[in-house]
Structure P
Amino acid sequence: MNLSALQTFLAIIDTGNLNRAAERLNVTQSTVTARLNGLELELGQTLFMRRKSGAELTSAGFKFQRYAQLMSDLWRQARQETSLPSDIEAVFNLGCLFDLWPGLGRTLFEAIRVSHPRVALSTWPADQSDIERWLGSGLIDAAVCTTPVLRESWTAHELPGDRLVQVSSRPRELMRWDPAYIYVDFGEEFRRQHAAAYPDGDAATTVLGSAQWGLEHLMRCGGSAYLPERLVQEHIVAGRLHLVPDAAVFQRACYLVVNARAAEQWPWLDDRIAELRAA
């Protein structure tokens, strides 16, 4: 198995078509076909159902997809770390939930950059499944997330959590339900707390899975939403958003999960964690 075959496999998934995969990779269609045939022969499985309308993954293809992506990511990381300048010790790889970058993620990143100039930094936006997969493979050293991933070789350090407050684009009192309410889904625990606080609320017609998207939509279209206090504080001070008085306040836990190899390689992480907790 070679890297070009893996890249071709992933390109076919992305484009849904062998011709478009060839265009992306700047090779001929016959080369794409040969690489795919060789990969299927080596695995002993058919990875795609090839039709005139395009190529669809088989069940074996679905199973192989995550391994192909992981091997491609590891190769990219290996190339990066083996081509570092001579004055750089190594690369610290950090995963971060998209919504936690403004705040904890950026603060940790900048603290490492300033305190450890001989450490190269690599940061990747991720969802929870990405974090667990990347930590398990060693692709990342640590991750800022909201779920304390627990495995024998990982340690979850609790960090200051998010206060989720209800804000509105116009001053108003607490009401049973705002027709312009934007429901930002912060996960299972938030859903439970939200349902307990607003048992008679109607279903929101706008649902977003990202606090950053929720803030942008609120600023552009108006309405109200629960958002992390750290994201909306400057808008509240400037009068662009308004806290809804007497609205329930929810808490969202945050963690830095570190794998054992990284904890041993980077002993200064304990100091950075202490700084995050004190900030």
Structure Q
Amino acid sequence: MSESGHLLLSIVIPAHNEAENLPPTVEALTRTLGAESIPYEVILVNDNSTDETGRVAEGLAVRDPAVRVITRTKLGGFGRAVRSGLEAFRGDAVAVVMADSSDDPKDVVRYYRKIEEGYDCVFGSRFRGESEVVNYPRGKLIVNRIVNRMIQLLFWCRFNDLTNAFKIYRREVVLQCGPYSSSHFNLTIEMSLSALIRRYHIAEIPIRWYGRTWGASNLSIVAMGRRYLSTLLKVFFERVLISDDILEERLAERALTADRLAQFETRLTSVESDLVGLRESVPPGDPEYGDSR
């Protein structure tokens, strides 16, 4: 929770050779969040870049104290970069945003408002009635729809864009569902499906998605196939074979959190009572406290 009393929003942006895309992405995000008075931090994860991404990221951090940079020099990969950001974020909720300006900052605000309403996670869909998709390569689009339909049938869920990385999670969801193990883009379904099988309160909203403004995507459909399959099978069998254990752990964690909150409220009530007693015990006109007449 920020000093203003609002939820602190963390944004994790993994970046590999995104020197050209990073400034407009970050500047649009911070400008939009600032205009909405949303307290934020931005974590830029420079993942083994060979261009000027590191220098550009450090420059952005100098200009905005709410921007931090994590530099990774070993074992690159989208999933590893996001995991590094998830280990470092401080907010009450965290959103994963792409570095190439493909995600709309206004949708980040809409995510945040849904979290304020009480949802645990918000998943964006590029394929709902009000969604807008620009410059999506046709081949990848066909594969995307096939894979997401298979996931829907396998997990019997209504969400139709689970492979999309652009989502937001409350802190407790990340802590309860982690630690994550995926090293590449399969992290996107590991995070979302892990929250799904734990029955968190999830909203799905239509979003806008724009094709890359500079450079080429590093996503290889063929290379990702086996990784997605591995993650799908892992979470599916967790759901089928040990869902009772998973839900027990979540309920136990929720009970522990409620107990801690109750203890805090009890201590707060005690402190308030002591302060009232102290005020009543101070005689009128006590010089230490000033003349009350």
**Message:** Ranked on Rg/Rh (Cα atoms, Kirkwood Rh), for residues 38-189 alone, which label among P, Q comes first with the largest value?
**Reply:** P
**Message:** With Cα Rg over 2.2 N^0.38 Å, for residues 110-229 alone as the yardstick, tell me which of P, Q scores highest.
**Reply:** P
**Item:** Identity of the structure behind 2.6 (criterion: distance in nm of label points 7 Å out along Cα→Cβ at positions 102 and 198, calculated), options P, Q
**Value:** Q
**Asked** Thinking only about percent of Cα pairs over 30 Å apart, which of P, Q has the largest value?
**Response** P
**Entry that produces -16500 once helix-only ellipticity at 222 nm (-39500 (n - 2.57) for each DSSP H run of 4 or more, over all residues; to 500) is calculated, selected from P, Q** = Q
**Request:** Looking at FRET efficiency 1/(1 + (r/R0)^6) of positions 30 and 126 (r between Cβ atoms, R0 = 25 Å, to 0.05), point out which structure of P, Q has the largest value.
**Result:** Q
**Item:** Parent structure of the calculated result 0.95, given that FRET efficiency 1/(1 + (r/R0)^6) of positions 6 and 206 (r between Cβ atoms, R0 = 41 Å, to 0.05) is the read-out and P, Q the choices
**Value:** Q
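No value in this document is a laboratory result; all are computed from the given coordinates. Remember, it's a predicted structure, so these values are computed and weren't measured experimentally. Cβ atoms are built from the backbone, for glycine too; each structure is taken alone.
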